[in-house]
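Every number here is computed from the coordinates shown, using simple stated rules; none is lab data. Quick caveat: nothing in here was measured; it's all calculated off a predicted structure. Cβ atoms are built from the backbone, for glycine too; each structure is taken alone.
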Structure 1
Amino acid sequence: MTAGRGTAAPVPVLCGLGSYLPPTRVPNEDVARVLGVTDDWIHQRTGIRARRRADPGTATVEMAVEAGARALKSQGHGQVDAVLLATTTPDRVTPSCAPEVASRLGLTGVAALDLNAACSGFVYALSVAAGYIATGTAERVLVIGAETLSAVTNPEDRNTALVFGDGAGAAVLRAGHPDEPGAFGPFVLGSDGTGVDLVGTPLGGSRTRYAYPDGQSAPYLRMDGRQVFRNAVERMGGAIRHAADKAGWDLPSVDRIATHQANARISQALATSLAVPQERWLTNIEHVGNTSAASVPLLLDHSVGNGSLTPGARLVIAAFGAGLTWGATTVVWPETAPGE
């Protein structure tokens, strides 16, 4: 389906969903022993009981392939025209991971690229896929969020070791009509580079290159938790309102809200500020922690699996991440086949 003169451009419609978590489960007790705290101390501050960790030899590409294969199975066949991989933890600085992921999925020759918008990456990648579809560049796009955050997390840092985990989630989008179930509504995207130092890995790029002359520096993720919390509530709250408004929805009519799973307290603060009952907010952070760009697709797949997200539900999706970046969109949830 391509856009022609006098016809409306096609929109992205969700037609496949899948996810993957590495088998190694890291309960709070293991983290707490290193940090000198307790399971309850971590849970009260984050809402997390456990997170997953990739084993040695498993990196972002492997997890992306697993999630992507399940999403392709969910759509009923293995063909797409493009692969977009949202990640902040690629296997290497260059080349990007997406071409290798595509090849391992039997998709050699399709367009493939990585996208880094931190925890907002999956929502940003959905918007890029929407552009491919609207312009006729692709009929179907596989969008993956995958992270191996254990590779950049300092196990002795209370600001990060508590929350981050590994995993991957994926969705397939096809060209369709805006009135179909599964059609994504308008996208709301934003950034604020003045917050660049609030969360990120400062070493390893062209500005601050890998070098450890004092034996102390390392390419670990760093985060100002208080400022990230404040910005996440403000930015995601505004994006949720804006996306619902652009879709012609008022917030009381929204059935479910799926936000990046950064911290349970952020979701609670959003629910209060937006006056949307807590029971409408999808959550899986207790079992997987913060998986950055993988967070939203993991949440969607898990919510379908446990029955908390059902066909016909009006859903707002929102994310916030380093950069600072944020984004949101809407969708009336379609029938989705399991990708297992």
Structure 2
Amino acid sequence: MSHHLDSELSRKDNRLDLTDQYVFHGETGTVFVMDVNSSLAVDVPPGWHPEARYEFKIHTAGGEHEDLTYRVTFGPDAGGGTGQAVALHVLAGPEARDDTAQGELLAEGRTGTVITGPAGLRLWTGRAADPFYVDLTLVFAINAAVKRGAKIELPDWRPEIAESSFAGSYIHAIVLEIADDDPRLGVDQNIGLWSVTKLATDAGSWRQINREGHPMVWPIFRPDDGEAASTSNTKHPAAELATESAHIADLVADLTCANGTADDPVAHGQAIARRLLPDVLPYRTGTPAVFGFSVMNGRALADNAPEVMFSLVMNSAVSTGLTPGQFADNRSATFPYVVAAQPE
């Protein structure tokens, strides 16, 4: 449920703050992208936390729990512009959800370089332009309306004057491409994806800090609730079905009732909760990604996720006033698909 700067726990170290995740088909296979460490934070440490884990969690065949995990870890910054050491491990089966398991080493190298591995695997980690775009004026108005179960109030804002509040900002991206013929993943497989950051504890275990499945879930349904954000981010997606389903359904019902956008607000609220929970992003490997109002199949870097989520919740078209074409310079058609930026 993570998003930019969402919880007090993640704000203690911005390198653990997970801003977005994406999954789509690239040049050679399935691409997983995890973004952390937004430059919009007050305190932005360089690079990645050397005592953390950054994991892509993959559920196959509709499973409640992940059965494939790609784990990325980093060494300390050696200085001299050489960046940090990077290691990628894969964990399959029961090991995929076991913090004590070490997994199989697939690739290692350094940040800022293209790292290759078996079966055509490619990995890149580095500072990049943030591909996310939305005008926070609209976000805050929808936040307020959802929170109060009221009409959306935007007296001085129109889509024609929208400007992305994330223009010119940067994140640190982990981009992993698994080739179509990789035996663990392959094509035409229905998967669910969530991403997570974890930090080592003094007791030798691991504490989950941030997670994300669908985009915009937290800023829509738990705005300004820092304590709940910290608690939720430490849980597995399956652990929230009971509590969050009713919470989301009630908020959506009240919102659509106030705005007159659903014939049966209660039924619509329940349908949205079923669609978004558990908070795991669906994707069919090998297919074009589209995060849309009627179909959610992964998420491409260009997708206007806020517009889709706002329209879904409202049961009515909500324009953000922004288009993918306006931010084409923040993404690439070739690996690593994000646009690299020089370290600060």
Structure 3
Amino acid sequence: MAEEQAPIALTIGEPAGIGPDLILQLFANRAEQELPYCVLFGDPEFLRARNQRLGLDVKIAAISSVEDAHQISSDELCVIDVGNTATDAPGFLDQSNAPLVTNSIKRAVTAVHIDQARAVVTAPIHKANLYDAGFEYPGHTEFLASLCSENGVAPRPVMMLAHKDKRAIPVTIHIALKDVFSRLTTGRIVETVRVAHHDLREKFGIAMPRIGLTGLNPHAGEDGAMGDEEIHIIKPAIAELAERYDIKVAGPLPADTAFAPHIWSCYDVMIAMYHDQALIPVKAIGFDAGVNITLGLPIVRTSPDHGTALSLAGTGQASPTSMYEAIKLADSMTTQGDV
């Protein structure tokens, strides 16, 4: 193989879901898609079975390490055998698949840590199925953060959703709406903005990031008439960012207008206070093409902005667009320094 750059490491995701399908579909059209050099960590035999089920003709090369991939023809999908197996049963969750899912992620992250790969692109996992098998992390992102720990301390991951140049970050993520009011703090906002500012500079090549910050309440609280979180939590965060870290942030902006195209386009990222406030706008404009980027890690990690879609697995009807965009963005972030 004449590839000069290190590959992008792909994880297999939930075997009962559409992740493996999307990777196979993309590789079947690798030349037309101009797909960058990738290796997949997973189970070669399972991939062959899913490949046949989908009626694709992808050549799969089973290898044991990234170094082996350099000897494989570029028209073959290199699958690094992680030593765990799965049965090709699309749509049917099986706890015995959990070791394959988690070891695929572990091996991919390790490959980046030792400079054998340059980024990780993760296929969707099914958290509930992993929980039933003893998975101890709230989600995919927290597991990745633990794998990037140094001296026992995990980095603070920040989730960013993007559709082309429209980017959004939630300060609080996978918690009930009723818990947002107790979990939202000035410190959490400051930390989220600092991570975003750093990675927009270092991983996206944006020299002076323009950051917008939404309010929590309708109309950004309307000077306390509809809540005082803007006064007591959000504005102090904006002041601290400016005075202590020299980071200029606009806000608090009313969330119902902050994502209007003519306003959103004025910022490199819009940071919102809770999950749906940030994710709905991105999914509304790019449901099939959004990308999830994890900021705050010492590695580049992207993923498609959708779940396992069990009902579509094995049918060939799932759109690979979001997975394609995730791979292309990871490629761009590790070669050009911008998007």
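log10 I(q)/I(0) by the Debye sum over Cα atoms at q = 0.14, 0.17, 0.18 Å⁻¹, for residues 14-101 alone was computed and gave -0.62, -0.87, -0.95; which structure, 1, 2, 3, did it come from?
The value was obtained from structure 2.
Could you figure out which one of 1, 2, 3 the value 3.7 for distance in nm of label points 7 Å out along Cα→Cβ at positions 22 and 134 was computed from?
Computed on structure 1.
For which of 1, 2, 3 does Cα extents along the principal axes in Å, calculated from the coordinates, equal 55, 41, 40?
Going through each structure in turn, the value belongs to 2.
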